[in-house]
Structure 1
Amino acid sequence: MQRIGFVIQEGFQMIGLAAQAVFEYSNRVAGKAVYEIQVLSEHGGVVRSSLGMALQTERFSGRAFDTLIFIGTEDAAPNVTPGLRKFIRRGLNLSRRVTSICTGAFILAEAGLLDGRRATTHWYYAQELQRRFPNVKMEDDRIFIIDGPVWTSAGATAGLDLALAMVEKDLGAESARSVAKKLVMQHRRAGGQSQHSELLALSPKSDRIQNALSYAEKNLGSSLPVDKLAEVANLSPRQFSRAFQAETGQSPAKAVEKLRLEAARLMIEQSHHPIDVVARETGFVDRRRMREAFLRSFGQPPQFFRRNARQEVM
């Protein structure tokens, strides 16, 4: 049986504990107790969340854990005491995985575990973590990152994706899919997937512009000229361009390129399709144009994202 220790302190975020459900349902799918879950704190006893809810915890001991999961605090200012620091470093030596959810990355960074390692956290706090811990190789637009025995995730629901990735490594892809289905989730997002959704970021106010964007997302392999999008929106091309700019703050062409980049990066990270195929399927026509778009937006070529994705599944 694998022991999973969720480590919390005063002001922890309750949503980080949602990942426990992944291990609970993994036991159900397996038909046996694969995982044993404990909630830990340095001194044990009652610990209060950022919402004021109290949770009973067990005190740190010499007991070994397969996986330690550190839950972040709302203000990204954890109290890393000498005792907690010692427990974290001991965990790195004795545990198979030492992980964090959301701002739990600040706990690992404070203890020195992220020095020289790739890591992520909630996008809102990523720059702060990088400023305070310059030796961390921060990647602020990732769902989760695996660097050796240290795993870090973005905020909120990304902890579920992190836990599903652990289950997939432990029990296989089919078990992870079954757990995701029972939790009414899509199959876990890949670690390299962006924390941001371009459609969500554009957030148009009218149904007409939303319909045009939805059409574009479903037909990225087509040329998608303004005339076609305007037709979908039932507006003249001139009216459409003005309304689109007013509602999204950018031109239709720029928005379509962002949707293509998001789709292309996802295909590159989650499939084995050749780069040429990805370029055609996402409307870039050829790999040269796609490479130029990647360099403009991400500062890295498509191959960079494929290499990182492959490293995370090794």
Structure 2
Amino acid sequence: MDIEEIKAKAEAVVDAVETVIIGKRDTVTLALVALLSGGHVLIEDIPGVGKTMLARSLAKVLGCSFKRIQFTPDLLPADITGTPVYSQKTGEFEFRKGPIFANIVLADEVNRATPKTQSALLECMEEGQVTADGVTYHLPKPFFVIATENNVEIRGTYPLPEAQLDRFRMRLSMGYPSPENEVVILDRQGDHHPYLDLSPVLKADEILLMQEAVKRVYIDPRLKQYIVDIVTATRNHGSVRIGASPRGSLALMHTSRALAAIEGRDYVLPDHVKRLAVPVLAHRLILRPDSSASQAGEVISEILDQVAVPVI
């Protein structure tokens, strides 16, 4: 699949999803970037801004199998991965696959489950497989997890530890719609939901071809050094206790390639790296309690102003 075809298909996906998720084209694009780069997304925001609907709409447009898992305090790891069930016909235990066996999995309110259950999900994200009774079951490809969490509720929640947050390629936020876009939302959902009108734009095998094509997007050695310089600066910043790991460098490189491909380029620009630095790196930082920065995104923005941009 060539770059122009990737651009056309990506635009068709974003255009379709935007008929449901009004005024959030950048967020939809970044979610698609995460998918094409082979990663997963955490969407953190207040209730009611469209986190779940974004995942459902994206799955429907991509033509992939979709499962939604509602995370609750009593959810067990086996409820996600599956469990052996005794078969009276064969007299043996057979593995019954859980909802994790889908192309796109929505982990709704992931911070409501216990750390043990959260770890079961994140192991699947990292390994792309489930092991039960010594038998390994590979998850379908493509495999994309969209996890959501509300950042305003504390009771009955188990916030994701920093080491587990690091497994997500990006952390995104929906935000409130503008007043103009909110009027459009009211108009479009007056008699029926526009989600019902969505139809598949892609197929699973086309997504795999796009993911392979993204890996061939050229990135100049000077840009690789630029990525490393940014990540290294997070480790030496005065407001940061623990900076981004090499996983952050890899994530920034892979997503920059995907963004370049979506824009119809077969090479990465410095602007691609700068645009993705905050959603890819901010959730990987642990700030000092006495730091002047209130959010990790402020630190990343400050670093981008200080690190020299290579001339390509």
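The table for this structure:
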| read-out | value |
| --- | --- |
| Test item: Cα extents along the principal axes in Å, for residues 175-278 alone calculated as 51, 33, 20, pick one of 1, 2 | 1 |
| Top of 1, 2 by distance in nm of label points 7 Å out along Cα→Cβ at positions 79 and 167, largest first | 1 |
| Structure (1, 2) behind the derived value 18.0 of mean count of other Cβ atoms within 10 Å over residues 95-102 | 2 |
| Comparison of 1, 2 - label where relative contact order in percent (Cα under 8 Å, 6 or more apart) is highest | 2 |
| For 40, 20, 19 (semi-axes √(5λ) of the Cα gyration tensor in Å, calculated) the corresponding structure among 1, 2 | 1 |
| For volume of the Cα convex hull per residue in Å³, for residues 55-230 alone computed as 175, the structure of 1, 2 it came from | 1 |
| Read-out distance in nm of label points 7 Å out along Cα→Cβ at positions 183 and 303, computed value 4.2, structure in 1, 2 | 2 |
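Computed from the coordinates by the stated procedures, all read-outs in this text should not be read as laboratory data. Please read these numbers as outputs of a predicted model, since none were measured by experiment. Cβ atoms are built from the backbone, for glycine too; each structure is taken alone.
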